[in-house]
1. For the read-out helix-only ellipticity at 222 nm (-39500 (n - 2.57) for each DSSP H run of 4 or more, over all residues; to 500), a value of -27500 was computed from one structure; give its label from 1, 2.
2. Please state which of the structures 1, 2 yields 0.30 when FRET efficiency 1/(1 + (r/R0)^6) of positions 5 and 37 (r between Cβ atoms, R0 = 30 Å, to 0.05) is computed from it.
3. For mean count of other Cβ atoms within 10 Å over residues 45-52, which of 1, 2 scores largest?
4. Out of 1, 2, which one gives 36 for relative contact order in percent (Cα under 8 Å, 6 or more apart) as computed from the coordinates?
5. Assuming 3.7 is distance in nm of label points 7 Å out along Cα→Cβ at positions 13 and 93 as calculated from a single structure, say which of 1, 2 it is.
6. One of 1, 2 was used to compute Rg/Rh (Cα atoms, Kirkwood Rh), and the result was 0.92. Which label is that?
Structure 1
Amino acid sequence: MNIGELAENIGLEEDEYLELVELFVETGMTDMDKLQSAIDAGNAEEVARASHSLKGASSNLGFMEFSKVAREINDEAREGRLDGSSKSAGVLKEKLNAIADIIGK
């Protein structure tokens, strides 16, 4: 992951971009907790809400692989299907942790 390139792609200086990524990681961790709780409770509406938030924020920052997985969870939850959500949420958690590691959080 090239932070400088990602920043440039959305028209920001690298330090500005890193500030947004830090915020994404912080709020993403909270959203991941909400997502996992909703999956555990079988609450498709809450799964859709949490995954939608993660999808939008990650897409805005250029984390397209993350956004794709979040979109898949969102689409399935909107259809009332949660069977693969737990595994996909695990993938998101790994990706979020990798982003956090890259920025030193």
Structure 2
Amino acid sequence: MDLSQNEWRSELESDNNSFLLDVRTLEEYNAGHIPNATLIDINNPEDFVEKILALDNSKNFYVYCRSGARSSKACQIMNHYGFGVVKNLLGGFLDWEGEYV
């Protein structure tokens, strides 16, 4: 599910069962990321699938990347593997106006 910046942030902040997933590269993550995000780089597909399958799929996943394209693909992959609630941040980190580290 694609959500606008405001919808995504509002749902993330009020969700007690959330898991924040950054699918960018380590270099992008180190340059700045949303607090409490877990990094799993989608650019390494086998590693990405292995790592997401180890996650608790009862969580609600909030996924982002730089612009929204990679996170959209990540959401498709996660849905394929049976993850129930997966929310993509439209516009990605480039458009993020919330807190970051």
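1. Numbers: 1: -27500; 2: -10500.
Structure of origin is 1.
2. Numbers: 1: 0.30; 2: 1.00.
Working through the options, I get structure 1.
3. On the way: 1: 20.9; 2: 14.0.
When mean count of other Cβ atoms within 10 Å over residues 45-52 is calculated for 1, 2, structure 1 comes out on top.
4. Numbers: 1: 28; 2: 36.
So the calculation was done on 2.
5. Values: 1: 3.7; 2: 2.1.
Attributed to the structure labelled 1.
6. Numbers: 1: 1.00; 2: 0.92.
Here the read-out was taken from 2.
Any read-out appearing in this document is the output of simple, stated calculations on the displayed coordinates, not a laboratory observation. Keep in mind that what you see is a predicted model, and the values were worked out from it rather than measured. Cβ atoms are built from the backbone, for glycine too; each structure is taken alone.
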